[in-house]
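So, here's a batch of structures to check.
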Structure I
Amino acid sequence: MSLSHAAADWTTFWDLFNTWSEINRNKSEISTAAPVERWFQDGCPVPIPLPFAKVQDMARPLECPPVQECSIHFSPESIKKLKAKANAEMAGTATAPISSLQALLAHLWRAVCRARGLAPDAEAKLTLPVGCRTRVKGIPQAYMGNALTSGVARRPVGEILGDGRLVRTAWLVNRAVASVDEASVRAELAAWPQNPSFSRVGVGDRDGDPAAVMMSGSPRFDVYGNDFGWGRPVGVRTGPGDKEDGLITVFEDGGGAGGMELEVCLAPDVLARLVADQELMKPSV
């Protein structure tokens, strides 16, 4: 099964995949009944003119530098330790708790900065998906389509590396997520028809930035709940469309107890330094 991101997001993909599994097993009731009605913000102009006057505007040449990938598993216990450490250091100063995923992303983001050997004054950037289904009134929880936007965290590398900086980095991730609310999503949707823009496959939100990292996926997706008659899946991996320098894809682990598995794509020399990073690998078991 394949699904273009031009049509729908990861949430829809896994809903459809697991529904297909239920149909395959002849289940009398389907757990997810996705509404097929399209959702538009009130006042959205129709039709929206797209900036594709020539074929070259749509079919631009794309050069993807070579990358290698690895999967790093973090146990529930190691994630709990990272989360507890981040929240303990923020006690009395934070207005919202740091989540397990935010603490883990901060831990890995710092490690990628070290592996890339970035200068202290270089601006590190982390882009992560933020779902709109729980943030915008009127979008059904089972909406079939694209209902996500991006949160962005930025800071000079020197401010997120070094001892005691995990909590600061985790707070940056936390604030990037918190910056996305109903008002910001609606403002983005209102502005987009005036200047439509599209992400290119293999480029995404990185645009050649050597200090950028992007997150995809979510530990909330039920990637192990499907069964086509062969038993429970033994693992999950992304396809060739997700092999991009700086891309981190997050999945729940197969144990279902709160662990996570991170698929990391980086330039070969950078990945070699990443997997040799003892500070990163110490909590990963």
Structure II
Amino acid sequence: MTNEEVYQRAYDEVKLRGLSPRTVEQYLGKLTMFLRYFDNRPIETMGEVEIREFLLHQLDCGKASGTVNIHNSALRFIFGAVLGRNLNYQIIPRRRQYREFPSIMSKTELTRFFSVIDNLRDRAMFETVYGAGLRISEVAHLRVQDIDSEQMRIFVFHGKGGKDRFTVLSQRNLELLRTYWKQYRPSHPDGYLFYSRGRKNSIMTTRAIQDAFHRYCKKANLPDTFTVHTLRHCFATHLLESGVEVCQIKELLGHTFIQTTAFYLHLSNINQAIESPLDSLQKGQGRNPRVKSDA
């Protein structure tokens, strides 16, 4: 089987399984990177040794564990489902991931970030990400028909994992989107709301959105550790701090498991209002007990 035939068969396999368009794009993209790394050698001549070498190369290039695991999953799928190979997974293990607390913007920092955005499209786009808790790929594929002004909600079509959901639409966000629509008149054949100014009828790439975000962060003197996904983290954290239940936030974010959403409990400031039982005990005693000093 030639490499070209492997591509076609891989596409057929992911289509047959009903995987999301994002997964299809990722798997075929990782296959391209793998073959390019080995100068387009016939993939049937390769196996665990080459996969292992490629994964180690990704780590040497500074790729995050999650990214390397996506490469791993894609290649396991290609070799297993497409080529029918039984790989030794002990040789190509998934990399263990340690969840770190992401950076969160304070409301003051958010206000400063939005205040430096002088482009109407970008302002509408980033306020939508924060106001609705969207992922970067979701805002890139947001369509005009997804904005429901009657029910004040946004329909997220084929989010992560190919799942559909509804999330909130704020009044401020709606007014800004209307201003943007009147001025830009987006006319993409598929109804996409945010498009590239450089290419007609072309939606913005996630790279372009990320680049714009970092440009505005620099302009607002904000840390370069912030990403577009930071706005989604802020959405969840600030909702939690305002008293919204975790189960409701889970549905708005499109999480499969409540444990994923519960992670934001660690990021919120609600624990600052909790009093330690030691403090209440001290109040009952009226004053601190005397202790003998070792000095």
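None of the figures in this text is laboratory data; all of them are computed from the coordinates on show. Everything numeric here is computed off the predicted structure, so don't read it as measured data. Cβ atoms are built from the backbone, for glycine too; each structure is taken alone.
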Winner on Cα Rg over 2.2 N^0.38 Å once structures I, II are ranked, highest first: II
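Given 0.05 as the derived value for FRET efficiency 1/(1 + (r/R0)^6) of positions 29 and 93 (r between Cβ atoms, R0 = 30 Å, to 0.05), which of the supplied structures I, II does it correspond to? Could the numbers behind the result be given before it?
Working: I: 0.05; II: 0.85.
Only one of I, II returns 0.05 for FRET efficiency 1/(1 + (r/R0)^6) of positions 29 and 93 (r between Cβ atoms, R0 = 30 Å, to 0.05), namely I.
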If helix-only ellipticity at 222 nm (-39500 (n - 2.57) for each DSSP H run of 4 or more, over all residues; to 500) is computed and equals -9500, the structure in I, II: I
Structure (I, II) behind the derived value 30, 27, 21 of Cα extents along the principal axes in Å, for residues 173-220 alone: I
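One of I, II was used to compute mean count of other Cβ atoms within 10 Å over residues 13-20, and the answer was 17.9. Which one was it?
Answer by label: I.
Looking at structures I, II, which one was relative contact order in percent (Cα under 8 Å, 6 or more apart) calculated from, given that it came out as 29?
Value 29 for relative contact order in percent (Cα under 8 Å, 6 or more apart) corresponds to I out of I, II.
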